[in-house]
Structure I
Amino acid sequence: MSKIKAEWEYKDKTFQIRDEKKEVKDKEVISMEDFIKNVVEHDRKFLISIRDGEIIKDPVSILRNTKENIERGELIGTKEAILKKFLVVREHLNEIEKIKAKILDNVYSSTIEACQALLTLHGCIILTPRLIPDYLKKLPGKIRRKISISDVSEIIKTYKDYEHEKEFPSGKKLDKLMMKAKKLKEDINEII
């Protein structure tokens with residue numbers, strides 16, 4: 001007689017894992033090799049029968065451990081694994097958004113600091129960033145032509161839109177703003 005290693009019920013059907021595969025009335029019997037093959041090959045129907053089924057006999061905890069792994073999202077092909085991957089992707093996207101926000105903050109800060117340094121050297125102390133472009137326009141023409149006031153305005157406006165939760169720039173726009181801020185800083189360093 002073939003020994004039963006595990007048994008569970010799912011949708012009014014009884015499944016058994018036995019030493020050897022044999023016909024048993026009203027039961028689906030599989031061998032341990034078939035059980036392992038179904039798990040390794042991610043047989044979805046089989047995995048669902050374990051996850052949603054009721055364990056009747058499991059002396060070596062093979063069903064219990066498999067069920068726990070399915071529920072933790074450790075087995076590919078189950079909705080739990082897909083949900084786990086989705087949560088990981090969402091976490092990574094949140095990290096990317098934080099990094100993008102930090103980059104935008106650095107672009108804004110470096111632009112403001114460089115412009116304030118230039119304006120301070122010309123006798124203007126401006127504490128309100130939105131007024132900086134207006135005061136840059138009042139600088140002598142020779143200095144004004146060396147810097148892009150429109151780039152300063154764009155960086156300030158983009159940051160303020162982000163700060164007031166109106167819009168977050170795309171990665172492409174963020175790259176362009178970084179390049180503009182870098183060029184602006186270089187131009188101002190050359191003037192100073």
Structure II
Amino acid sequence: MKSFERCVSIATLVLVSLSSASFAQASGNPGDRCRAASEVLAHENIVPADRWAFAAIVACPDAGSVLAGVWSHLPTDAGILRDLTHRSGDIADRRILDAAMSAMHSTTVDAHRRAALNTVLKQYGPSLVMTTGNWENPESTGLGRNSDYYQVPGEQPITPGDRQRVISVFREMGRTETDIKWRRVAAMIAAELALIH
């Protein structure tokens with residue numbers, strides 16, 4: 001058992017060292033930082049020491065593509081999932097929207113679905129937020145609005161057609177979603193977004 005623990009400790013040190021090396025390498029010029037952040041976020045198992053890459057990628061020209069890629073292998077770490085959701089809302093890009101909508105439909109993990117739903121809303125309009133009340137009593141609440149937000153257009157900006165597609169997806173979920181809470185929330189979102197559109 002001691003040798004197993006030693007192997008785990010050594011493996012952890014190697015991962016932390018590699019993450020630290022990536023961060024040190026990335027703190028040079030912007031091109032190096034973008035390249036290092038893209039490489040880190042391409043891994044299926046992003047470790048907490050690599051969370052810096054989410055903040056760094058937002059300033060990169062390929063941010064939309066890189067963040068969309070992370071949605072295909074959702075992190076299990078809550079902090080990394082928060083970073084993905086937060087930074088995905090900083091870039092208005094159709095690829096992020098498509099990836100988050102796909103994740104919202106394909107995963108059965110509630111935390112992943114909620115993160116994807118929040119990202120879809122941010123892609124629709126950066127000030128839109130889900131509140132606890134939306135989940136507890138969707139028929140009596142409306143979407144929240146955040147007055148302090150940051151979002152820049154990505155390489156593939158969100159179009160009015162994309163926004164209409166989001167409304168259609170939530171309308172359909174409001175009719176066909178098997179989870180009753182999600183069905184009620186989706187119907188509320190579809191109604192709210194139709195008023196904004």
Structure III
Amino acid sequence: MVGEVVTKRLLLSHTNKNGVTVAMVLATGACSEPVQRLWLQQWSASDCCSHLRNINGTTVAMLLTANSNEDIQKLWLEKWSASDCCSELQNKDGITVAMLLAANGNEDVQKLWLEKWSASDCCPELQNKHGMTVAMLLATNGNEDIQKLWLEKWSASDCCPELQNKDGMTVAMLLAANGNEEVQRLWLEMSSASDCCPEL
């Protein structure tokens with residue numbers, strides 16, 4: 001039995017010359033939605049060797065976020081934990097799974113993600129090659145309901161308000177520039193002036 005498990009792990013962890021695994025191919029949407037659904041239902045995260053990365057530093061979880069439809073992404077988020085998704089890993093552009101969800105996710109997918117993952121699960125201190133954090137991406141891309149859920153769940157320190165992107169913008173600056181009235185009111189009610197790093 002132990003030998004069978006070891007053999008299975010060795011087979012599943014095989015990659016091609018670009019570092020692509022079977023699970024990565026399945027995650028790219030090269031197959032139909034029913035096939036992807038069956039795959040996610042039958043394979044565990046460890047079966048998918050979720051810690052492996054291709055030559056671009058991309059993981060299975062990142063590929064699911066970028067390529068799958070809403071229903072598949074919701075199934076994946078319901079089945080896999082943040083640690084299953086190796087949420088601390090960054091691709092060659094510095095992008096994490098959480099950043100992809102913040103920038104590209106469907107509203108229902110983003111809602112499920114924010115409800116299931118804690119701020120620390122999202123590695124909010126990490127920045128991509130443009131200096132953007134998860135919080136900055138939520139401040140820029142999230143709709144009103146998503147931004148309100150995020151602000152209600154995360155503390156100011158969770159948002160790493162002292163970090164700046166390559167243009168020198170902070171989370172507070174992005175919320176001031178992009179948030180609608182309801183979001184900005186919630187942000188100001190929940191944050192102190194020092195939380196906003198006004199000296200930056």
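For which of the structures I, II, III does the calculation of semi-axes √(5λ) of the Cα gyration tensor in Å return 34, 17, 14? It was calculated from structure III. Sorting I, II, III by distance in nm of label points 7 Å out along Cα→Cβ at positions 56 and 128 from high to low puts I first, with the largest value.
Laboratory data are not the source of any read-out in this text; all were calculated from the coordinates shown. Bear in mind that the values here come from a model prediction, so they are computed numbers and not experimental data. Cβ atoms are built from the backbone, for glycine too; each structure is taken alone.
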